[in-house]
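The data blocks that follow each hold one structure.
FYI, it's all coordinate maths here, none of it is from the lab. Since the model is a prediction, treat every value here as computed from it, not as a measurement. Cβ atoms are built from the backbone, for glycine too; each structure is taken alone.
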Structure 1
Amino acid sequence: MRIALGQINTTVGDLAGNVALATRFATEAASRGAHLIVFPELSVTGYPPRDLVEKRSFIGQSEAALAKLAEATAHLPLAVVAGYVGQSPKQSGKQATNSAAILRNGKILLRQNKILLPTYDVFDESRNFRPGETQSLWPMNGEQLALTICEDAWNDKQFWRYPLYTRDPVDELLQQGGTIALSINASPFHLGKRTLRMDMFRAMALRHKVPFVVVNQVGGNDQVVFDGSSFVMDARGNMIASAASFREDLVIADLENGTGDHSASLPDETEAVYEALVLGTRDYIRKCGFKKVLIGLSGGIDSSLTAAIAVEAVGHENVRGVAMPGPFSSDHSVRDARDMAERLNIQFDIVSITPAYDEMLRTLGPVFEGRKPDVAEENIQARLRGLTLMSLSNKFGAMVLTTGNKSEIAVGYCTLYGDMCGGLAVISDVPKTLVYDLSRIANQRCDNAIPESVFTKPPSAELRADQKDSDSLPPYEVLDAILRLYVEEFRSAKEIANELSLPFDLVKDIALKVDRNEYKRQQAAPGLKVTSKAFGMGRRFPIAQRYSESE
């Protein structure tokens, strides 16, 4: 049997566009002799549809779009596996199902509902879908196809030390006599995820002694980026076909001969993160209906990296950098920003905030009288920059990209309605130390666009005289190590202090900063997830709470 992997980039809610895309891929697969093409989870509707499935009209349109896909591929000499949102039984309290269908000759031959509905990290499927209860095999070309949907294959009791569910849908189907396992996925990217995914399916292939066909979505939808990286493994765990990472692809595997297509991927994880950020940025901008972006260029490493990513995402002609020097800005900040803008060949403007800042001080002088300058005056500068960028956004119809990194956002080293203003927080899940590594990759890909001086100067917000990040934060190597354990692994302050041989008071102070700045993060622009635990939809902490890491 020749099976095609239809690794496509769908848009949530664009049912007609998704069906047209799948039809085009199916037509090409048929021309290349495929007997079956497999598309990702919810490929008809896009993933994740979230509360769109609460609309009965959306479910009805999903069912209609599935029928249109069946009709559009009826003349092709192959079968099609596609994911869609289905209608639950009328007696169910939840009206939607996360479903897959097998289509052939214009007919829907099999419908299968997802059994295991994840509710952790960025997933909240139990909120929206009714779980499936039964499943069955589908015969084709002398084989018995075992079709499962994403999480249904992520509960192998021998691979995971602590499985989340009592049922193992893959095991159930293969015990019924399944000879080929099909797994359609919308599995988001994060550091190490591609290796984990391959290791898990290899373990299942070896244990069950059947080939596994794994198709994953590619592209960015809101805060999650899907890497694709689809593959086919034979019964011995050998990868006989593999799709590219971070782009659409169509590869075909011949299960009888054990051969298939192999597309180049990105073996280096840091480069994979960079590619994920480019893809996520491009898709967020375009799927939200924008073409152009604005970036406040400070001459620092964060805004420089963001600009380089933006240029790769939407092209230099669609990126505009704005330097906004204030009363404490250094000469090299504007110089470095201009230098980088010229190297990237992007439009560059200088809009000084100093006159507006001076006027604000005069306006607030009677109210501030008798009080020393403090964070209030610093934040006025940041908010004037936010006001400037949002004004330009309104005037020119360009989306503002914020430039804060994960380390700063974690501890509140950012200003609401100031540097946090914007439509997308591109590097909000990138720790500061990783920012430097990604910037080196940017220079490899963008002809040394970021000046070397940007790498070597001490990080500073430049909101007061001689200010440096190190005035109020530990070295970023130390801070990032603490944050990784506290934010991503939920370790206690005491455990972190012991493991890293750091003073407990230092770790406790960082933990307190993380907890007390939740109110800022919940008002921030959405960010792209590239680590195992990102701020945003996958991390849900209360704002008004009094828990602290006291031990």
Structure 2
Amino acid sequence: MKQFCLLLFCLLTCCDSGFQKIDRRVNEIMAEKSHSFGAQNPDVILRTGGVFADSIENTDPDTINPSSENLEYVVAGGLDAEAIAQSLDNAAQDLSSASEPLSLSEALLWANTHAREVEFAKYDYLSTTLALLGELHLWGPRFSNTVTTALDANTTSGLYDTALEVINDFRITQNLQNGGTISATALSTFAKDLHASSTDDSASELGISIEIPLLKGAGVVARESLIQAKRNLVYAARDFERFRRVFYRDIVSDYLSLVVLKQSLNNAQMGVDSLRQLALRQTALYQSGRTRLYDSADAENQALAAVARLSQSWERYRLAVDRFKIRIGWPLESQVDVIPTSIGVVPPSVDVSGAVVKALQFRLDLQNEFNQLGDSQRGVENAKNELLPTATITVGATTTSQPDKPAKFVGKDIDYLAGLSIDLPLDRETERISVRQKQISLERARRQYRETRDIVAVEVRSSLRNIEVYQFTLDLQERNVEIAVLGLDSINADPDRVSVLDQTRAISDLQSAKDARDSARRDLELSIVNYLLHAGQLRISSDGELVLPQGTHG
């Protein structure tokens, strides 16, 4: 029993060592392929196992679905408008004191290592690399050893004649680059009559054989699976790098949107404070008999409506923050507070035609689609190869050990074998149909590639136009803020000559103008990032930060 446990431990140790070797080889291949075109390779750590609350073999897992009688529903108390208003007044201060500041750089770094989207993209890259490793193994020398044991018992007139036979078949196989295989075998047979003291029969045989296709399956088509696996790794490396760039754009967009929402909350709070002052002033004027009750009530109602809108804005902000934390993999129970920031990019001055030409050269996804045209073309050639006759030449040689001396070979008695097998293509209708299907797929891929090139050109032109549009919009919104400030200042200089409606509208106009200005500033920066992405010029560092091209700094 002790020896058996030791053997089992050795087997498990060797198995674990084999997996570690595979992991190291995978990381080496991914690093080499990513670095070959200046991209960042992922540090993939495969986590296996886990804790399950239920047995995975359980055929009837429990379902938790209590009836309505077992559910608890507590009715809320009456609405306390003053408490809600006070809570909103302190919301910004409470958020700042109870939350951890989260900058854009920290969010990008955290997302680059914890976001589920990044992990899924790494798994796709990892799966493609493992597929290549498996294919490379098939094209290397493969060793196999089979041990067969048989116990034969015959009875004659109540007497047993029992014999033990052990066959050991050791084989080495190697695929040839242009098709076919070469194999070397060592076959040992040991037979013993258990009722006798001597071995009845024992022999060994050495052999080598070569199979080479001459027509069908010969040439480059024989390496199709290996060629495709290597090309797939290149596609996967490009896809991962393209994902990192798109992911950066998305995370920055989400973060800047949170910044805009927070700035909108500040603007809304300022609007609430202004409306409250207006309501207090109208109440004082009404009590002194200088205005109507309607004006005082309307001002108070406008202030309450602004508080309600502020409450909804806070809920939208909290929901957006929670969704952002989920996306970057941040602990949901941890409170964060975004920090107003800027990416630091300025609008570019580029030639549209030149930008399109560079995009057609730099876009990694477009490069993948172009190279996949070659896969489709190779598929047509492989399908045509299936139309050829099957002609296989076989060559082999075997030698047997001396009788009762399984380890001794004299090398004189060698059996040679040479043969040629030909299968004439009398019926190749299915293969001809397959050729036509591959040709159609190739033509479809060509058209799809041309369409994708046009789409890339349109995206680059559109992104450049968007930069101009958002530049104009930002300038317009900044002017609107200035005009709204002037309008409110003129009203505050002589409020008695202006109606309550005009005063509340001026406060609302200023808030809306500030919100629009903040949104336009975000949209302008994102439009520049979108241009860099569509033009294939967006570069991301290993920690997820933007690496700006020369001249892009603000």
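Which structure, out of 1, 2, was relative contact order in percent (Cα under 8 Å, 6 or more apart) derived from, given a value of 18? Please list the in-between numbers first.
Numbers: 1: 11; 2: 18.
It must be structure 2, since only it matches.
Calculating Cα Rg over 2.2 N^0.38 Å for structures 1, 2 picks out 2 as the one with the greatest value.
Matching task: 18.1 is the computed value of mean count of other Cβ atoms within 10 Å over residues 210-217. Pick the structure from 1, 2. It would help to have the intermediate numbers written out before the result.
On the way: 1: 26.2; 2: 18.1.
It was calculated from structure 2.
Among 1, 2, considering only distance in nm of label points 7 Å out along Cα→Cβ at positions 426 and 442, which has the greatest calculated value? It would help to have the intermediate numbers written out before the result.
Details: 1: 0.6; 2: 3.1.
When distance in nm of label points 7 Å out along Cα→Cβ at positions 426 and 442 is computed for each of 1, 2, structure 2 gives the biggest number.
I have 16.2 for mean count of other Cβ atoms within 10 Å over residues 258-265, calculated from one of the structures 1, 2. Which structure is it? Walk me through the numbers on the way to the answer.
Numbers: 1: 16.2; 2: 20.1.
Corresponding structure: 1.
Looking across 1, 2, the calculation of helix-only ellipticity at 222 nm (-39500 (n - 2.57) for each DSSP H run of 4 or more, over all residues; to 500) that yields -11500 traces back to 1.
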